[in-house]
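These are the structures, in structure tokens.
Each value in this text was obtained by applying a stated rule to the coordinates, not by laboratory testing. Everything quoted here is computed from the prediction, not taken from an experiment. Cβ atoms are built from the backbone, for glycine too; each structure is taken alone.
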Structure 1
Amino acid sequence: MKEILKCLAEGKISIDECETLLKAENIRKLDDVAQIDTSRKDRTGFPEAILADSKDYDDLLTILKRFFEKAESNGSIELKNNIIITRLSKERHELLEKDLAYLKDDGIKFDYNKRAKILIIYKDSLVDYNQEYAKVGILTAGTSDIAIAEEAKIIVEQGGCEAITSYDIGVAGIHRLFPQIAYMVEEDVCAFIVCAGMEGALPSVVAGLVDVPVIAVPTSVGYGVGADGKVALYSMLQSCAPGLSVVNIDNGFGAGVYALTIAKNIAKRVRLSKE
């Protein structure tokens with residue numbers, strides 16, 4: 001860091017180059033187990049998230065403990081961004097809260113969404129909306145798709161964007177769909193995230209009705225040939241509604257980040273047009 005600042009002071013690099021190099025320096029290595037990218041939100045608009053279900057519990061705990069050790073300054077923990085842990089089982093969540101209970105003395109809080117299986121560790125506020133961002137609409141075909149939609153919702157909110165949700169409005173009862181879409185259009189959403197299993201028809205219907213991006217999320221809901229979500233995925237990829245974007249099976253996280261990217265870039269263009 002000193003070398004970077006020295007180069008800036010000597011005029012060898014620009015302020016923008018200095019900022020980029022300092023962001024790279026903020027990637028911290030933790031016991032050869034994992035790296036937490038503390039500058040991801042500055043670069044991409046979305047903070048770091050830790051995928052839990054493929055990690056050994058002891059490794060996951062080590063990552064978090066070391067992070068909080070490095071975040072401590074003058075006897076107090078400084079938490080610049082909320083920590084997001086995805087695909088975390090209820091049992092592991094309970095263990096983490098127990099093993100990290102000492103953090104509560106520093107004002108650290110835990111919020112667990114059992115449907116989405118996401119734990120948010122935060123200090124000041126659980127959600128901090130950016131008023132420049134437009135809203136995102138999130139729909140599901142059935143109640144079985146709600147877990148994936150909730151994952152997307154939390155990711156959208158943690159990125160600073162308000163989400164409007166409406167669940168169980170699939171093509172099996174399509175009369176329920178139109179009032180909800182009309183409401184979201186009135187709220188001027190910048191994107192729709194549509195989660196569906198079985199034959200995956202709902203995103204195509206929505207994409208044929210609106211003039212904003214539609215992000216389709218196939219879910220592993222169904223039986224027979226559709227049991228693992230591939231039928232829904234293929235149906236969405238083969239949609240006759242042009243412009244439909246499709247993420248991987250059960251990838252609510254990816255859909256949420258994609259929607260945030262849309263919101264962030266719209267806000268940037270609006271801001272630049274006013275300057």
Structure 2
Amino acid sequence: MNLKVENLSYIYAPGTPHEKHAIKDISFSVESGEFIGLIGHSGSGKSTLVQQLNGLEKPTSGTITVGDRVITGKNADTKGLCFEVGLVFQYPEQQLFAETIYQDIAFGPSNMGLSQKEIDLRVRTAMELVGLPFSMAEKSPFAVSGGQKRRVAIAGVLAMEPGILILDEPTAGLDPKGRDEILDSIRKIHKQMGMTVILVSHSMEDVAKYCDRLLVLNEGELMLSGTLAEVFSHADELKKVGLSVPQVTQMAQKLREKDINLPENIFTVQDALQEILKLRGKLC
């Protein structure tokens with residue numbers, strides 16, 4: 001499912017001494033099936049923006065089009081929008097509430113008016129996608145590990161089969177192993193379901209590893225937009241706003257300064273390994 005944002009602005013507490021422009025005249029589009037990274041420092045407007053995209057907040061001005069329908073304005077068609085644009089909040093396990101994992105994941109599909117057979121199929125499929133065995137279905141979601149709670153919460157959104165999946169820093173607070181497992185699951189979901197994914201993150205390493213294209217917010221404005229190479233070529237600008245490029249990209253730059261012939265499009269450890277092996281082969 002595609003997404004188009006045009007001249008979007010959002011003002012907190014307008015007309016009061018606490019007025020703040022959280023989002024300022026942002027425009028961008030996302031094609032169906034893309035894996036987009038949304039990055040920016042704390043307070044840059046990332047969470048505010050994604051809450052506009054699934055209708056949790058109404059913009060002060062501007063237009064959002066999801067698929068073929070406009071979801072902003074007085075006559076906006078927002079019926080069932082939460083089923084089409086799934087939003088996984090930061091620390092999503094805090095939204096768990098049901099007695100069993102099955103009931104928690106089934107909550108969304110149950111509200112879609114589906115048959116019990118279809119609900120059961122969706123719960124099983126969602127659990128499989130996030131790497132949870134169905135044997136855990138009758139366990140309490142509060143009696144499993146932190147990483148598994150995160151998976152349950154993500155499965156609850158996936159079970160609604162949204163066309164767009166938005167994840168607001170889904171690995172916050174997890175250890176490196178748990179972070180990689182969650183993000184690997186999301187990449188698998190993206191490939192298997194052809195779902196449009198928007199990943200909100202402050203980790204340059206994560207967006208470099210998983211995303212096709214990046215959007216960079218700064219003080220509520222869209223500062224940069226483009227491929228990994230296009231965005232990371234602005235290293236100095238990113239640094240000025242409290243961001244950076246991946247550490248391996250920085251390492252490659254230092255090696256180039258020492259006349260080691262490495263290309264500029266090194267963004268992941270795997271990229272670096274492949275290029276170093278090529279160099280080694282030429283030298284041997």
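Can you tell which of 1, 2 yields 2.3 when distance in nm of label points 7 Å out along Cα→Cβ at positions 76 and 156 is derived from it?
Source structure for this number: 2.
Which of 1, 2 yields 18.4 for mean count of other Cβ atoms within 10 Å over residues 164-171, as computed?
1
Have a look at 1, 2 and say which one yields 13 for relative contact order in percent (Cα under 8 Å, 6 or more apart), as calculated.
1
When distance in nm of label points 7 Å out along Cα→Cβ at positions 116 and 172 is compared over structures 1, 2, which one is greatest?
2
The value 0.15 for FRET efficiency 1/(1 + (r/R0)^6) of positions 100 and 180 (r between Cβ atoms, R0 = 30 Å, to 0.05) was derived from one model only; which of 1, 2 is it?
Corresponding structure: 1.
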